[in-house]
Structure formats: C-alpha cells, structure tokens
Structure P
Amino acid sequence: MFLKTEQITKDFGKLRAVNEVSLDIRKGDIHAIIGPNGAGKSTYFNLVTGYHQASAGKVLFKDQEITHLPAFKRCKLGITRSFQITSIYPKLTVYESVLMALLSHRKVTLKFFSSAKKFFKEEVWHILEDVGLAEQANVMGDSISHGDKKRLELAITLGTEPELLLLDEPTCGMSTEETETTMDLISKLSRERGITILFTEHDMSVVFGIAKRISVLHQGTLIADGSAQEVRASEEVQKVYLGGAA
C-alpha cells in the first residue's frame, strides 16, 4: 500500500465537501482526480496533504496512518503539493528558489547560507536541468513567463524530495504548446525520479492522454475509479461530467 484513504470525509458546517471517499493510489502511477467545479477535488487534496483535518475516515501513507498529522510533517514523509495559483519566490532567482526549498527540507539554517549554497549546487542544477530551467537560473522569479513559473513551482516542489506529488490543475492558463511541454515533463519526472503523481485537471485531453488511472468525484462522492477506458465508458460519468461525449 502506498497512499490510501478510507471513507475520508470533510464537513464544513452543514456542507459535506467530501463524502466517505475510499481510494488506493498506487506507487509510481500518474493518477487523475476529475469532476465538475465544486466536486470536492481540492478539498480531497487538502485532506491528503494535511491542510484540512478530516471529519471522519482515515489517510494512510506507506502503511502509516497520517490522518491527524499536520501538513509540514506529511511533507517530511514525502507528500508535496502545488496549487492552481502559482506560488513561487518572485524576488529570488530561479536558482535561489530551488535552493531555498532544499535548505528548508533539510533543515539548514540561513546563517549557513553561503556554505549550503555551494554544498547543494549539484542538486539544484540537476533539478533545474530536469525541468528545463537551467538557462534561466539567474533570472528573477517574477521575470519569467507563466509557463516557466509553473515549471519553477514544480522545481521548488522537487526540492522537498517528494515521493507523492499532488498537482492542482498544473496546466491552468497555459497555451497548447506549454500544456504539452508541462505534461511531458510530469510524465518524465514520474518515470525517471519514481515520483507518484496525483493531479486534478479540467482539460480532458490532458487527463485521458497521461493518466494511468482516473477517479471521478461528484458532489463530494466518488462515482467512478478505473482506467481511462473504464471511466470514459461509465454512464454516470457521461451524465454528470463528460456531457455524453464518447
């Protein structure tokens, strides 16, 4: 077992945002969670990462129950996420942004910044090369394109050395070319670094093109879970989300 949720539930007052969702996320998979706006996708992500505490149910990661662990402890275990709205360090260079993630993850204090900068040099460059930002290492974060900012955010998450990476609409606001480049990158990182990917996405061509497994939420409830072919063939999914598209 890698990641498992057992009847995980989240209530906000009288509103049930996630309703007894049980899912197995297999190690090494690229797994998509889809559904209409308000389906509970982001809330489910927050329950996995610890940004929300569950009202009921369990979250287990590598045979350890983590239901009540705070987000920073889950990050230390190898669970990292990115957000739909890009979150980077705008006043640091691309290189420094990734370095800061490594420093934080490995608990190196800023008073040792100079020596740490040299110590982590090879690792930072490896990450930048992996995401295709090596040539922009010395550019300020707020000066790069939207697509590159999303790649930088991905590079920052890699600095936390994740085993499970949750991506909330990773191609949001991107051009077709940027979308293709980003999804190719995500597939490469999963394959070469052995990172398990759990992502949400509204672009169904992206979802069906890359996901090994797809789960569908509707009004907080899991209505389908399986391969792309199985989900596409589901009458309930067709009715509530895919609009009858084959």
Structure Q
Amino acid sequence: MLKVENLQKSFDGFMAVSDANLEVNKGEVVAVIGPNGAGKTTLFHLITGQICPDKGRVLFKGQDIAGLAPYHICRKGICRSYQVVNIFNRMTVFENVQVALMSFWKMTFNLLSPARKLLIKETFGILESVGLAEKADQVSGSLSHGDQKVLEIAIALGNRPELLILDEPTAGMSPEETAMALGLMNRLSGDLGLTILFCEHDMELVFSIARRIMVMQQGKTLIQATPDQVKCSRQVQEAYLGGG
C-alpha cells in the first residue's frame, strides 16, 4: 500500500531525513522507532504532505504522492494524528467528528441543511468504535489527555482512511490509558481492517502490536523487519537499544 524510497529532506544544511526506506502492506500494523531526533516525525510529515521532500518517492497504491498538498493526500486515503493533540477544544466530541465527516462528504458548504441534522448515525458509529459515544455531548477541551488523543483518532476516521498514521499515540497517557489505546489499535486493525503506521517510544506496546518494525537513526533506515528480527539485530542493539 505504501512504499517510501530513498527519501531525503534537509533544513538549512541539517539532514533531517537522509535515506529513508519503508514498506507498509495492506492490513499491516507497522511501527517506526528510533532515538529522539532520528527523523520519525519528519518522515510522517513527508508522507502526509506537510513538507516536501528534496529527493525520493512516496508511493501510495502505486502512485507517487510526494509533494502533494496534505488535503489531496487525505482525499487519497491517508490520515494521521499528531504528537500534540489537534482538536477543536470548544466544540463537543460529537461535533469534532461530525465536522470531519461533513468535510469528507463535501457538505461543509451546504447552507440549506442545519449541521446538527447531518450524519448523526455515521458520527455515533465512529464514536462507538473508539469508545467515546457516552461522551458525545462533552466539550472536547474538558476531556482527559488520553480521551483527547482518542478523539483525534476518531476525527481521522471521519475522513475514511485506508492508511492511518499515528504519531506517538500514547504520549502522555497513564498506564490505563495506554492499555486502552492498545486495545483501540487492535480493534481498528482487526475489526475495521485498517492499515496502521505509527511511531512510539513505548517499546512494550511496539513489540506487542507491530507486525513489522522500521528502525531509524540520524534520518536513515537501519532495518525493517519482524519484531524478533529487530530484537536480535546487532546493528539495532548498538544504535538504539543499548546493546553491546
């Protein structure tokens, strides 16, 4: 579904991503790991159009999408969440997801139909799938940090993605919230059949859910392999996991 080939990006002479290669097959859950500053978030920005690569290709279902605007890439089926929660704090949980659905179905300029009557069933369906249906009427800014992260995923689901990219989905969560997030990712992958690409510092979570893991260091791909192969890699142990 996704193939990144020899991707490069520099900022004022600093090579943030220097030789990134990645493959994600349909239905897979793939993790990207690496030390702080390895280039993980920059890689996600390049895939989703937030920034343009200097060199290389990003192929989604065989089409090179490198350099396309983020909204074009979203329309093609790639949606993401961010390290820092990005929601409408003053709107309700329901309204946050409803707006995403209205955007997907191009209803945002329908001035003749009251928004509160649009896509009600579809919105509740997404909220139920992520466990937020009971908080539909709650103002989003009053949610716990963990629920805000889940809401951001729900907003992404409103755009009907084929590939969901999650940037540190459990950052700042309590152990209980992390366990719930893990369960949610398993449901999205298993029940909904979503393809998921994520980066995460919680290694226990990474090795428990990822089918394959790509390891980055200094903007480069060291290896992409199964969890067991990554654990046994001398190169990974020396560069990231602290092995001798």
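Values quoted throughout were computed directly from the atomic coordinates according to the rules given, and no laboratory measurement underlies them. Since the structure is predicted, the reported quantities are computational estimates derived from the model, not experimental observations. Cβ atoms are built from the backbone, for glycine too; each structure is taken alone.
Points to keep in mind about this one:
- Structure from which 4.3 was derived, distance in nm of label points 7 Å out along Cα→Cβ at positions 16 and 144, options P, Q: P
- Entry that produces 1.6 once distance in nm of label points 7 Å out along Cα→Cβ at positions 104 and 184 is calculated, selected from P, Q: Q
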